[in-house]
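FYI, it's all coordinate maths here, none of it is from the lab. Just so it is clear, the model here is predicted, and its values are computed rather than measured. Cβ atoms are built from the backbone, for glycine too; each structure is taken alone.
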Structure I
Amino acid sequence: MKKVLAIFILIISFFIIYFLQSNIFTWFTIAGVMPNLIVIFILFVGLFTGKKLGLILGIILGFYIDIIIGRQIGISGIMLGLIGLAGEYLDKNFSKESRLTIVIMIISATLVFEVGCYIFNTMTLNMSIEIFSFVKTLLIEILYNIIITIIIYPIMQRLGHILEETFKTRTILTRYF
């Protein structure tokens, strides 16, 4: 029951984050670039709940974003699923207690997401490749994601420990006779 409630809260959190990203952060752009809060959220889910839930939520919420935005369906789901899956790997190999480690994880997740989407879109939509503008946009988005991560890190850490207790601790019920 605790896990179902936690998943429900995560889905509600996604919709709040999506609302913030699509409405509030459109006012606070740097050179026309907004942060990608969804990448931060899916990496957070993958780090603190495990690869299964990170992968599943990444795919489902990515497909939802593709349907709402009207892009080609599938690429956001695949890329966010990979980020959710990578969250478990990063959790096993790196510490989540260090702010620097989390920032490096956010940088790598943003890079993977944006480069993957860009490559897929250039191949399927026959877009012209504009490396300079893409790199400029990518660097601004990474900087914006870093700033937001540093600001919300204490909240992420507290909520993450609650999610870890819910999803990763195993309770062994032993009987003594």
Structure II
Amino acid sequence: MSERGRLNELLAQLNDAQVERVRVFVEGLLRASSADAKHWTFDFVEKFVQAKVSAQRDRAGMEVKAEEATCGGVTKRALWEHPPLSGAAVVSYAVPIPPHLRALQLQFFIGIRDGAQLPGDRYVAFRVIVNGWKLWSAVKNARAWEPVTVKMPELASDVARIEFQTDGLGDHRWNWAVWGEPKLIADL
């Protein structure tokens, strides 16, 4: 008996409510596969093992890892990037960009993790560097996620060097900086 035939036998044994649950599940699978065929994604948290971690000066005091982080009571998958005593922490990726991509965007959230005792008059700098050029930057001291979308330059058929940097701006204490769910997204 084929897999489809066996599946049909199993479906025949279900009540109407169970069949409805299966229908909803199957429609979700079909939507997901259809969406996957139209979009390309590079997940920086998922690919963290491929990242190069460095510091502009000395690594002392720096903490960098991929782990869940909570900002404003909301938990997300994140890159933790507590800057070193002096200078910036740098997490860099070499990202192969497929040909024929359209509308390439970098999407992420920035935040300071809950529990940080960062004074209200001190900030953490967040920067995105692409192929040696600063493409985006901001300073932050609030313990809440802030969504960011950055339109990327034309990079199709290239290997892009993308860096996430955080800088304590002279004082690294309590700079529990995190990048939530950072991803490159494009249409195919």
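When volume of the Cα convex hull per residue in Å³ is computed for each of I, II, the one that comes out at 128 is I.
When FRET efficiency 1/(1 + (r/R0)^6) of positions 15 and 127 (r between Cβ atoms, R0 = 30 Å, to 0.05) is computed for each of I, II, the one that comes out at 0.00 is II. Have a look at I, II and say which one yields 1.12 for Rg/Rh (Cα atoms, Kirkwood Rh), for residues 63-110 alone, as calculated. It was calculated from structure I.
When you work out relative contact order in percent (Cα under 8 Å, 6 or more apart) for each of the structures I, II, which one comes out largest? Intermediate values should be presented prior to the final figure.
Working: I: 25; II: 30.
Result for relative contact order in percent (Cα under 8 Å, 6 or more apart) over I, II: largest is II.
Once mean count of other Cβ atoms within 10 Å over residues 7-14 is evaluated on every structure in I, II, the highest one turns out to be I.
When helix-only ellipticity at 222 nm (-39500 (n - 2.57) for each DSSP H run of 4 or more, over all residues; to 500) is calculated, the result is -26000; to which of the structures I, II does this value belong? Only one of I, II returns -26000 for helix-only ellipticity at 222 nm (-39500 (n - 2.57) for each DSSP H run of 4 or more, over all residues; to 500), namely I.
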